[in-house]
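Student: Input: structures, listed below.
Nothing in this text is a laboratory measurement; each read-out follows from the coordinates by a stated rule. Quick caveat: nothing in here was measured; it's all calculated off a predicted structure. Cβ atoms are built from the backbone, for glycine too; each structure is taken alone.
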Structure 1
Amino acid sequence: MPVSGWTILCDFDGTIAVEDVIDSLLDRYGRPGWETLERDWRAGRIGSRECMSGQVALLEMSREELDEHLAGLWIDHAFPGFVARARELGVPIRVVSDGLDYAIHRILGRYGLDDLPLAANHLSPAAPPQRWQLTSPYQADGCRSGTCKCACAAQARRDGARKTLLIGDGASDFCAADRVDFVFAKHRLIEHCRAAGIPYVPITGFEDALEMLPALLDGSLAGHHAAHAAAPSAP
């Protein structure tokens, strides 16, 4: 069981990483057709697993080009400090991403953080040369995402977590936000949590998360949120 009772599930693209990795790759190496898949996903006609599998199949790049591109992508400057503090407090962190495992390992490896447990889609070479394919080892029945973050939250419970914190920013985090105990939310996830009445605080990055983590663990942050949510609006 986690020492603190809490486990953290943390999104990667747009949360840990400054930008979305797959979007940056498609902009640079994607063959025609990936924009149509993106529109179909945004319109709800297909799920993210089908979208990303089709988009990855349209990438044309060598391993060297991929590695060179990933070397130019960065993470939130405060994330390493956040991980160090969480470990000091006995709070396990698992990266849960609908992105690419190879890219995440390469990027986090530059910061000595590639030992973080990871659930993500698997990127592997395909034929012909310079083509790629996507598989989803963390998918779940009935879920259209490549990585089912709801299943990851359930796994954290089975592993002994009494409470789970989700840190995320977008649509891939919406469903899981309703399955955890608290959310540190960025961007689109803020409005989703607000509209759904999910306990959360807004953050701009991991400097905020680092500052708020002790208050989350001692219960004062959740209490503050509950008081704020219950306060009547001004006439």
Structure 2
Amino acid sequence: MFEAKKVKGIIFDYGGTIDSNGMHWAEVIWMAYETLEIPVNKETFRQAYVYGERTLGKNPIIQPHHTFLDMLLLKSELQIQWLQEQGHLSSHTLPAFLPARIADWCYAYAQKAINAARPLLEHLAKEYPLVLVSNFYGNIESVLKDFQLEHLFVSIVESAVVGIRKPDPAIFALGVKELALPAENILVIGDSHDKDIIPAQTIGCQTVWLKSIGWSDYKGDETADVIISDFTELNHFFPIRE
């Protein structure tokens, strides 16, 4: 049972939570593919997406100075490269600037989601210490600065820096340590039930699941202390005072 009065600090996930309103980023990028009428089916796109993510995970392609737009361009280039190499797209019929168009579309999507979340984030940052716990590539600080969010968090726990990735509860334990509060007084807010909610519950934190379209279908028995479908619904529990 959610007890708002017990909350003394908040841990936020970043990617998929703050920057896409709960939507898995594969789904966001797929929307860009559909909008730009890139002639591949969704299953083929998902294979390209997985290839890109695994490549970025194995190689230091994304550097600390890279902004979110930089990162989106690198991801898009890897995906299009794989699609061409596998014969799903022809390099002769596609414009060379296609990865940039995908990146621009996705960046605009993120900017809109972040602008919608910003008033609540700023409100919460005045009321509670906020810590960011994220699976990211080592450039989360550059991304936050790009979107003017860096001042909202008292600390950042980034997987590429600490060497621990979600769903390992240990990465959330680091977030708890940064807040220097009992786990029962910490609220974890994230979009992934498997990677955010379950590990946070494991160490005794309260949880809010921002539920939207994930990578896989849900089983139907997923639980959290609170389930919302839009970031702004947090205002019901932590109302912004006029």
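Student: Of the structures 1, 2, report the one carrying the highest value of FRET efficiency 1/(1 + (r/R0)^6) of positions 61 and 197 (r between Cβ atoms, R0 = 25 Å, to 0.05).
Tutor: Looking at the calculated values, the largest one is 2.
Student: Here's a follow-up. For structures 1, 2, which has the highest computed value of FRET efficiency 1/(1 + (r/R0)^6) of positions 13 and 181 (r between Cβ atoms, R0 = 25 Å, to 0.05)?
Tutor: Once FRET efficiency 1/(1 + (r/R0)^6) of positions 13 and 181 (r between Cβ atoms, R0 = 25 Å, to 0.05) is worked out for each structure, 2 has the highest.
Student: One of 1, 2 was used to compute distance in nm of label points 7 Å out along Cα→Cβ at positions 125 and 189, and the result was 1.3. Which label is that?
Tutor: Structure 2 accounts for this read-out.
Student: Can you tell which of 1, 2 yields 60, 38, 37 when Cα extents along the principal axes in Å is derived from it? Could you put the intermediate results ahead of the total?
Tutor: On the way: 1: 58, 41, 33; 2: 60, 38, 37.
Attributed to the structure labelled 2.
Student: Ranked on distance in nm of label points 7 Å out along Cα→Cβ at positions 21 and 133, which label among 1, 2 comes first with the largest value?
Tutor: When distance in nm of label points 7 Å out along Cα→Cβ at positions 21 and 133 is computed for each of 1, 2, structure 2 gives the biggest number.
Student: While we're looking at this one, here's another question. Out of 1, 2, which has the highest value for FRET efficiency 1/(1 + (r/R0)^6) of positions 93 and 221 (r between Cβ atoms, R0 = 35 Å, to 0.05)? Write out the running numbers ahead of the final one.
Tutor: Numbers: 1: 1.00; 2: 0.15.
Largest value of FRET efficiency 1/(1 + (r/R0)^6) of positions 93 and 221 (r between Cβ atoms, R0 = 35 Å, to 0.05): 1.
Student: Where does the value 14.7, 48 come from, among 1, 2, when Rg and Dmax of the Cα atoms in Å, for residues 85-172 alone is the thing being computed?
Tutor: Values: 1: 14.7, 48; 2: 17.5, 55.
So the calculation was done on 1.
Student: So, one more: When relative contact order in percent (Cα under 8 Å, 6 or more apart) is computed for each of 1, 2, which one produces 29?
Tutor: On the way: 1: 23; 2: 29.
Structure 2 accounts for this read-out.
Student: Shifting gears a bit: Looking at structures 1, 2, which one was mean count of other Cβ atoms within 10 Å over residues 101-108 calculated from, given that it came out as 21.5?
Tutor: 1
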